[in-house]
Structure P
Amino acid sequence: MNNEQLYLDTLDWIHGLSRFGMKPGLERMEAMLEKLGNPHRQVNYVHIAGTNGKGSTAAILASIYTAAGYKTGLYTSPYLLSFTNRMAINGCDIDPGDLVELVRRVRPVVEEVTADDRYGQPTEFEVVTILALTYFARQKVDLVVLEVGLGGRLDATNVVTPLLSIITNVDLEHTEVLGHTVEEVAFEKAGIIKKGTPILTASEDQKVLRVIKEKALSLDAPLYSLFSPQENSNCKINRPVFEDLIINDQGQSFAYNGLNRSYKNLITPLRGRYQIYNAVTALAAAELLEDKGLMVEEEAVRRGLAEMIWPGRLELLKNSPKLVIDGAHNPAAIKHLAEAIPEYFSFKHLILVFGIMADKDALAMMSAILPLVDRVIFTRASIPRAANPSLLLKMALVQLQFNSEKALVIEDVGAALEEALHKAGPEDLVLVTGSFYTVSDARAYWFQPVK
């Protein structure tokens, strides 16, 4: 069997695992890790939860530490183009051969735990997390920036004891799992807080902050709040933490005033005002990590910000007409996207290619973005969880009174993108959004080899 087939068979095994476990909790994770020699205890971590921005914050922080000369791991989800995007060291995805070898090592442990009635079937995300934790330990990295998959308290990543915990923000999401109020969702996110471990949050919601503060106090965890300092929280970061924002074609620049560091004219290629919040969160985290011995010079901060690559986030693929892709996948993210598009791009008409997952709040997402749109094409990402685009069209026409002559369904994402570009004039903007899976399909189609 050739190496490519081994890799494809490995992916088939991973994707064949259950999405949800019958028995919630971390017992399966702990059992598998113990059988593997507890690799998660051999590495330093920063653990990041949040409704939005956690992936970008993680990528920025990892880029800064890579620039500073640390061997830095990054674990994120979902992947954009290839499964190997999920785990990277110093900006380089895991090699497919290394993934095959990891699965060969881990699979017997997964099967052993599966056969034990005390634990039940491990989920796909649990196994992928096991693979990542094992990979980073075997590679002897200096620091891993670890992104939570869903929630926090019961997330598979919550087996680690990090140097620093981060909660970027909290909004309603996955309500069937995390709860129907922001306080309930915040409780799940705050589950990553560990005894005595500093916790940094960028949330501005006072209801959320009360939940985080209560959890932090109960665990004697120093709390640092970026934008809404709380009494008795050990917070030393006060507004403004960034200023002098300048937007240009290459991205944006800003000044940072933090705990002990101030930087002028920091440059990032990431677009969107919310990405500055993510950058500020990463910069504050780097300051707090200095207390753990992870020192970073100003030059590394600047280079890490300027050189980071994080596709699928307000990414401009074409100029005339403009083609922009963005993985906004919930109402809060779509709202930020709707604010950013007219601020960061000029255009005559906006044509939307829109495809979401079936478990998302479709009405709230469309309500945020459709008022900006001149034409919309509903589509379906190549994943079983994708929402039926015909149902999205019906919702837009009936509940939002969108013009039926300006809306249609094209199931295939690539074909939908082609149609949008065909309809667009040279001064128009085509936006693909709604899900990272939709964006992944669009990006793969756009960069497919010329035949």
Structure Q
Amino acid sequence: MLDIKKELNQLKITVEHALKRAKQLGAEQAEVGASVDEGYGLSVRLGDVENVSFQRDKVIGITVYMGGRKGSSSSSDISPEAINMAVEAACNIARFTSVDPCARLIDAELVAKQVLDLDLHHPWNIQPQEAIELSLKCEAHARAHDKRITNSDGAGISTQETASVYGNSHGFIAGYPTSKHFLQCALIASDAKGMQSDYWFTVARDAKQLQTFEEVANKAATRVVSRLGARHVQTQRTPVIYSAEVASGLLGALMGAISGGALYRKATFLLDHLGKPIFPSFVHIHEQPHRPGALGSAPFDSDGVATWAKDFVQGGVLQNYVMGGYSSRKLGLKTTGNAGGVHNLTIEPTDKGLSSLLKKMQKGLLVTQTMGHGTNLVTGDYSTGVAGFWVENGEIAYPVEEMTVAANLRDMFKNLVAIGDDVDPRSSTHTGSWLLSEMTVAGGQ
């Protein structure tokens, strides 16, 4: 396990050294991020150990600003000599880049004044042999669940600790530790009609919050067996439910469309939509960056700006864009403390779980998997391959595969009927299932 206090202290010294060297070489401003990752991962398959890998990585990234010009470099060697070379490289790059009036640090008064302890670091003192035994139990339990489970893509565990420090020439230097632990199982099932694969995983900052190996195994086994006998359905327009684990992708598309980079490039279908309705009035989407122990929590963003809770959509109306310092300057607006992304994005539920949405839909498609990337944020056009289940009379009738769903995101957002409370906790995006009133579903004839 990492000696977190020692690593953070050493990283702060490293960042201070890089900032000092940048100033000596003529940089008017500079910012530095440095981190140390340590952990291991392993996988087993069909009762045998397939892979065990240990890792300890160090990295430093340096950005300097000189006369409206920007230069960046990075290094996996954080010795003083390597840092000096990296800073020199960044300064040399800055001397040859084009002048950009927005290329500078955030204003000094925006720097975080305190760094909250968000309970993000929980080492898992599990030895490799224990992790191997746990993975073997998970796979064996899953394979014994149903005789139609004929093969395995394996089970595995990973555990990681990270110490990170950010500093800039405004005098801000701060860091904090994090951890992340993971258990997964992937299976193959077969019957007279063919083979199917599926999986399940659990992830958490604190290993005590992971699902048990039995829960992961049972979920993976249930999912893969339920996919056997998958069919096609005729091409049609029909209501669609996105299960919680894939509905997060729709929120991701929204965040991309309202990101500062897309906005100042005028490459989004939601350009100039601030203050306008983009969802039905019951929709509330917000971020909660200070949730203790959550996967997306962070006390400050990658500009050093303190994070804060905020609404992105309230009453269906777009309230905020997603901006860091650079994109906010390009747009003539204020940073939203989202340099590097959003933190614990949440859409509030309006209904009970998936079974309630199925009853409300009555007939249509339940999407549980998406394949491919078919989102055009410039136009909002959306098309992707999916698999899942056909629903009749409010209940799952049979599995389906090799389907395509298509619509425009603008219409999909407006056609949102309900959001379930079956939130998938395994992500920094917290959403339940979505019921959409209508999409085009393309399948077999």
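Out of P, Q, which has the highest value for mean count of other Cβ atoms within 10 Å over residues 121-128?
Numbers: P: 20.8; Q: 15.2.
Largest one: structure P.
Of the structures labelled P, Q, which one yields -7500 when helix-only ellipticity at 222 nm (-39500 (n - 2.57) for each DSSP H run of 4 or more, over all residues; to 500) is computed from its coordinates? Structure of origin is Q.
With FRET efficiency 1/(1 + (r/R0)^6) of positions 153 and 401 (r between Cβ atoms, R0 = 25 Å, to 0.05) coming out at 0.05, pick the structure among P, Q it was computed from. Derived from the structure labelled P.
One of P, Q was used to compute mean count of other Cβ atoms within 10 Å over residues 33-40, and the answer was 20.6. Which one was it? Label of the source structure: Q.
Computed from the coordinates by the stated procedures, all read-outs in this text should not be read as laboratory data. Given the structure is predicted, the values throughout are model-derived calculations rather than measurements. Cβ atoms are built from the backbone, for glycine too; each structure is taken alone.
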